[in-house]
Structure I
Amino acid sequence: MIPLIAASVLSADFSRLGEELQALSAADIIHLDLMDGHYVPNLSFGYPLVQCIRKHTDKALDAHLMVTNPEAYVDPLTEIGVQYLSFHQETVYHPHRLIQRIKANGIKAGLALNPGTPLGTIEALLPDLDFVLIMSVNPGYSAQSFIPNVIRKISELDAIRKQYYPELQIEVDGGVNDTNSSTLINSGADILVSASFIFKSDNYSNTINSLKGI
């Protein structure tokens, strides 16, 4: 299976963002890491930059909310035109309610799992999810090293998915490169998020294709 590649613009050169986005022709999705400096120690970018990105690409936008108030982001990101939206269940009292709200806005709803968050904590929510974002680094910074233990989590979720939720997508984010991408794909990953591995390369298309294994 050839995975979808989501290029995370967190590692892009924002001073030439239009050019950077045009160079991502081989990518399937543009990944947006929205950080508030509270849930994670880093700050990234807000709605004006997301709007700018939307104007420069027609690719699907995938917003990962690393924020303490994800519910406040749903309507503004819907208006901008995001297709995927994930949040961390620890940040809300009623994750099911927020999932339903995201889906009611016509957006694919996902939950993000930190490396230390057990898969079992989202078991009751799996029937309502479109995808699960499995973090293979601790959220908040780009260019971190891949945490190998998450491979077992991906495999476990893939087994559950095959038995009960065949439409569920598995997304993996953190330290993804051409040395671990085939293992992630074989473990069940459908979407691979990559930031620095793409943007530090000389040829984005060749690098993205190496992640796809083509």
Structure II
Amino acid sequence: MKLPDLDRGRALGWVLDVVLRLAVIGFAIEAVLAGPDDPRFAGKGIAMRDLILAGGVATLIVPILHFFRPRWDRYPVWTDVAFLSILALDMAGNSLNLYEQAWRFDLIPHAYGPAAGLVGLLLLGVRPWVGLAIINGIHVLLEIQEVLGDVVFGTSNVNGAWDSITDLAAGLTASVLVALAWEWLHGRRKDRREGHRSYSEAR
């Protein structure tokens, strides 16, 4: 029997959700087994961070919200996919040593993270410009955490002030573009509905 498009879409979302969760767990296990002397992870505290991400609140944000928000009719699987993809991309960058080998690869996850995070919030019904403030505020806090980690624990995740500035600028730019695109698409849908209503009334 052929499934409706909506059901196929949710099925794909669940498949991606499971794959991303397994990927996050796999990257965390790899970082722990590789040890702190592995050149991909050396001096970054990646193993501990990945364990916190894989087993902590970062991967459970949407399930926790869903548990305490019974008014949601269905689990927001695509929001979960958006959030998990942020973690998976960052972990994959470390596992594949892209942060060290690819020039300014860090701009990709720093741009993708706020953009995907904003999409996740928009799918929950958060207004674009409110979501924009939330997601970039979180991005700033994470960047501060990296800087403080370097100062307090002697890690080497940030390469000076310019590194932080460009990372934050990439995230802001990408998320603003997402907000603008979302508003544009919403406006087009609204115009089509109003046009269809006017045509029906005219008949």
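Every number in this text was worked out from the coordinates using simple rules, so none of it is lab data. Everything numeric in this text was worked out from a predicted model, so none of it was measured. Cβ atoms are built from the backbone, for glycine too; each structure is taken alone.
Summary table below
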item: Structure from which 43, 36, 30 was derived, Cα extents along the principal axes in Å, options I, II; result: I
item: Value -26500, calculated as helix-only ellipticity at 222 nm (-39500 (n - 2.57) for each DSSP H run of 4 or more, over all residues; to 500), assigned to which of I, II; result: II
item: Identity of the structure behind 9.8, 30 (criterion: Rg and Dmax of the Cα atoms in Å, for residues 21-60 alone, calculated), options I, II; result: II
item: Highest-scoring label, criterion being distance in nm of label points 7 Å out along Cα→Cβ at positions 29 and 181, among I, II; result: II
